[in-house]
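So, here come the structures, one by one.
Quick note: the coordinates plus some simple rules give every number you see, no bench work behind them. Please read all numbers here as calculations on a predicted model, not as lab measurements. Cβ atoms are built from the backbone, for glycine too; each structure is taken alone.
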Structure I
Amino acid sequence: MSRVQPRMATAFSTVGFFALLIASFGIGSLLLDVDVIATPGVGVLAGVLAAGAAIGAFLLVLWRGTAVARPTYRVSGVAVVATVAAYLAGLWIGAVVQGADVGLASAAVGGFVTSWFVLVLAVCAFVAAWAGIALVRTRAQRPRWRWENRDD
């Protein structure tokens, strides 16, 4: 029987993290009636670069964390820290690339850090990383129909 390979678990978890991030930011923004990046003058490009950096950091941490024989759930905490740090760096760089000055880019990062969205980002990263590690640790297998079992 084949178990879930670490690369496949990393891919599933990364796609799940992306979906959770987009859905959570969208629903949170809708319910709170607040933009995720609420700083005037900082547009969509900064958010796209920030999300891309966060997804890249998440992917790298989980890829390295599941490559060991018995991955530990502590990797979830590392994924949270790396993902939030990468998001903040991507937001700052994206704002500067977009044409904002250093002060405005820093204000955008500060505004994000003091909003509820940083907590949403951290929870999404933790849940997705934990799920990916659980797939590898539990030696989960793909679902099978009853008639696929040759043991019977």
Structure II
Amino acid sequence: DYFPSRPGEFDNFGDIRVTNKSLQHSRFGVSKRVLEVESPGHEAFGIEHFQYSWTDFGVPRLVEPVLEIFEELYKLQPGCSYVVHCRAGIGRSGTFITIDHILRRILSGDLSAVNVADVVQYLRQQRGGLVETNEQYWFCFRAIIKHLECFLAQK
């Protein structure tokens, strides 16, 4: 592990201390940890860590857990960065990145992003093999449609 699993615990990595400040579990199985990172001579900073498990080469049964993470990401201040990873960084991570990329473009008014195949092809120039299976490709469609339906229902 690269962070302490329970709130109040800390791990040291050389002169860097990582403290788990809180842990919450959502009804969809998403874990959210707030971690504090400290090192001598530097100001401490926080990390919001979201974890959701789905099988390698597979997709979640429901789109809601993934959309729940997007809702949290969209609350971040503009300019905040985030990191997405899985074992190889192309299947599950690639699916998540594709959905996020398309939703952000559509919600900013760029309707050319509706073409998922073009977006995947473009993103594969930066991360080869992104979205590994047909199932992951179709999951992108399902998640995008569900998110846009929820967005329109709120308007």
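Out of I, II, choose the structure whose coordinates give Kirkwood radius over Cα pairs in Å equal to 17.1 when calculated.
Numbers: I: 16.5; II: 17.1.
Structure II accounts for this read-out.
Figure out for me which of the structures I, II the number 21.2 belongs to, where mean count of other Cβ atoms within 10 Å over residues 121-128 was derived from the coordinates.
Details: I: 21.2; II: 12.1.
Answer for the origin of the read-out: I.
Work out which structure the value -24500 belongs to, where helix-only ellipticity at 222 nm (-39500 (n - 2.57) for each DSSP H run of 4 or more, over all residues; to 500) was derived from one of I, II. Each step should come with its number before you reach the end.
Numbers: I: -24500; II: -12000.
The structure behind it is I.
Computing relative contact order in percent (Cα under 8 Å, 6 or more apart) for each of I, II, which one ends up highest? Show your work: numbers first, answer last.
Working: I: 38; II: 16.
Top value of relative contact order in percent (Cα under 8 Å, 6 or more apart), among I, II, belongs to structure I.
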